[in-house]
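Read through the structures below before going on.
Where a number appears in this text, it was derived from the coordinates with a stated rule and is not lab data. Predicted model only: the values in this text are computed from it and were never measured. Cβ atoms are built from the backbone, for glycine too; each structure is taken alone.
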Structure P
């Protein structure tokens with residue numbers, strides 16, 4: 001008998017495809033007030049052993065997730081803050097769109113380590129009324145995992161196009177690729193299709209109550225992606241305090257000079273590093289393997305003062321940078337927070 005048998009589950013709705021309805025023209029709009037009852041009604045008619053579980057609801061926002069902002073993130077965190085320890089619940093399910101799912105799962109992985117219950121982000125590639133949607137299956141898996149006692153952490157559960165249901169640690173989840181409906185992460189766990197999803201999960205490595213250290217997320221972190229021809233002269237650093245700069249797959253960046261004493265142009269990250277120093281901006285390379293020092297290009301940037309974030313997804317590096325900056329951290333203090 002599961003420990004959580006007599007506890008309810010809290011559903012926090014933010015919108016997205018899983019909360020959407022289609023009009024006669026096929027146009028989708030998020031309708032969380034309708035979705036909150038639709039998804040639980042469909043679940044109650046399933047053959048899940050937990051189809052009689054009770055739910056509470058909070059509508060945090062009601063937007064398509066591509067419209068997520070720091071303001072709506074702050075609203076979501078405020079809703080969690082008001083819950084306190086949420087001890088009356090077996091777990092929490094956040095209904096969320098797919099477009100920014102990995103960013104929100106990374107944020108919550110940082111902010112909810114104080115909770116002693118699991119939090120699941122559940123999304124869908126099609127609205128719940130569509131017979132081909134994976135939303136109802138994803139929701140069912142999340143409920144069963146919670147009720148079967150998965151360890152406290154932030155997770156995302158999602159059925160890919162290969163027919164397999166995967167559980168991802170929220171801190172490992174990567175953005176869905178363009179032209180794909182599938183999500184991936186390192187160490188994703190595959191749930192066997194036995195009609196009652198169960199996995200022991202992974203407990204938080206440490207408990208930190210960051211949620212109550214900040215009241216809102218501050219705007220001041222810029223995320224950049226490298227590409228051939230990136231002109232750093234065109235980037236305006238007004239109102240920017242931290243730049244999280246993505247790297248190529250080998251943790252490399254363009255320095256655009258063959259020798260460390262050579263000149264470089266506005267296409268070089270060294271030019272941008274000089275610009276950041278002049279403006280008092282922290283430049284963080286992410287993700288960046290420490291072994292990247294062996295590349296003349298990345299080693300050149302690092303030896304000239306660029307900082308690096310290792311063993312983090314780009315999404316988590318960005319989320320932790322936003323949280324750390326909102327806590328007033330800069331420079332080495334910010335790096336220590338991000339890399340812990």
Structure Q
């Protein structure tokens with residue numbers, strides 16, 4: 001059995017091999033993420049494990065009829081043609097239950113960096129300027145407001161960390177119930193109120209038709225001119241042109257971006273050269289502990305399907321409606 005690994009962000013595939021070699025599966029790591037490369041390597045593969053590379057219709061089709069499962073290293077599915085996989089009766093699984101703590105820690109690191117102008121002062125000092133006046137005003141975090149857009153597991157991990165710094169936490173999510181708000185000691189509010197009242201707005205929602213472009217010019221205009229935006233979720237939730245304009249027009253104080261619409265950004269990207277933006281290279285999920293957890297859980301999802309079991313985190317249960325699956329059930 002061959003399993004295509006389209007891409008990965010760690011040193012080796014030893015963890016995956018330890019799980020999958022026990023069932024006789026061989027991993028085929030791709031040298032690059034180009035569609036033609038992946039489509040060629042996918043031929044004859046019974047599984048595809050993918051991190052960020054685009055797992056398109058062409059890549060999936062090349063693996064048919066041998067393909068049995070697609071597993072996403074991570075939560076989001078925007079790089080996989082899930083609709084086509086479903087149409088062809090291929091189960092798709094992801095790993096939504098890892099790196100909660102890591103992304104929450106990165107969110108707080110970025111928030112503290114913005115609040116205390118850490119990156120700003122560092123850049124100035126490296127260029128020979130030692131002057132606290134360039135970063136004023138500076139405010140203590142206690143009693144400021146952190147607004148969380150989205151209230152999944154990561155946002156819930158942010159809450160106790162934020163409260164430890166004295167922040168008042170408000171949250172907006174259509175699925176947030178009054179009981180959950182009380183349990184996590186947050187104030188549930190609507191989006192407009194959150195944007196108007198928050199000193200820091202942190203994004204924790206997936207990329208969907210509803211959320212893409214959510215932080216646009218209109219919503220940025222609702223934020224305080226002293227407020228900052230933090231994005232550790234998905235780049236396309238933010239209209240980057242509108243964000244740049246808000247920063248350049250001083251209608252927003254700062255931003256911290258772990259994710260971008262294009263990764264890496266193009267040469268000459270203006271947000272990279274904007275002093276009031278802190279950048280990290282889509283690294284919020286990364287820790288030695290979280291990566292081992294991710295590798296192991298992704299490999300086990302593939303192993304479950306290849307040994308006739310159902311994945312724990314199946315994202316397209318409707319795949320079973322495919323005629324091929326219906327026939328298998330009858331048999």
Structure R
């Protein structure tokens with residue numbers, strides 16, 4: 001498969017027809033006969049300002065099937081949010097659809113400053129989904145109740161969430177991905193809860209945990225694994241976190257969905273990135289054994305959480321039938337935003353460029 005350079009990727013996007021890049025309608029999830037997933041919005045009921053959690057059970061699946069499913073679930077959520085991209089290799093970002101911006105502001109920005117908010121229409125569209133992510137965590141009922149107060153305030157449905165929801169997103173993916181009990185994966189408001197669980201698993205204290213913590217470079221990074229950073233305090237390795245186990249920490253983890261050895265990059269999906277579910281392009285370098293690891297000059301990861309399941313190969317995104325379902329198109333119709341982004345990142349199947357009947 002041909003790999004375009006990052007500069008070509010940015011140049012093509014800059015010249016792309018506005019109707020393709022700025023498309024803001026039609027984002028959806030796949031039918032359950034294609035991907036059997038209970039949408040996060042099914043975990044809540046009511047409209048913003050009157051929303052409450054509808055209790056459900058998380059999915060429990062054999063461990064050998066969860067790695068691919070975790071990736072498929074994450075890819076579907078990325079497509080539902082309009083396939084935004086944060087390219088850490090080149091300092092560029094493709095903002096989520098519906099982002100409030102100045103009329104002359106480019107869709108791609110070569111900086112890492114905070115993403116602007118969403119317009120009320122897009123905020124209302126994704127509100128039940130984000131609330132559904134919260135619903136699988138112990139703190140979810142309180143978070144949603146507090147958000148109702150915000151939605152009923154002056155900013156209305158466009159009000160920002162009262163707490164960062166990146167850990168809630170990961171928790172929901174694991175819940176729907178098949179890790180349905182807290183002994184397998186500790187769902188929580190903060191990433192540190194399941195990071196600490198994975199560290200305990202490494203130390204032999206959590207034998208049922210699905211993820212085991214390693215320092216970056218100890219084990220090959222594989223799709224379905226998690227890569228984690230910390231800001232307050234800044235951790236550089238597991239030993240520094242071990243000394244503060246159980247204490248608060250501002251951290252973040254992303255789900256690896258592709259290890260691109262030829263392009264020397266790792267692709268990962270995370271929540272509350274650009275105020276959305278976004279794909280990160282992480283620069284990577286081969287270690288002494290030839291395995292890719294994140295390039296620390298771009299972003300410092302302190303923990304690699306490895307899934308205790310057999311690997312499925314480095315390119316499940318390229319080979320994904322789920323991605324193909326979002327990128328294929330009927331004859332005469334324009335490519336979807338997901339197809340456009342996937343093609344420019346050079347990981348789409350040929351269906352992104354070839355009209356296909358019956359998509």
At a computed 20.8 (mean count of other Cβ atoms within 10 Å over residues 55-62), which of P, Q, R: Q
Of the structures P, Q, R, the one that 13.8 was derived from, the read-out being mean count of other Cβ atoms within 10 Å over residues 119-126: Q
Comparison of P, Q, R - label where mean count of other Cβ atoms within 10 Å over residues 223-230 is highest: R
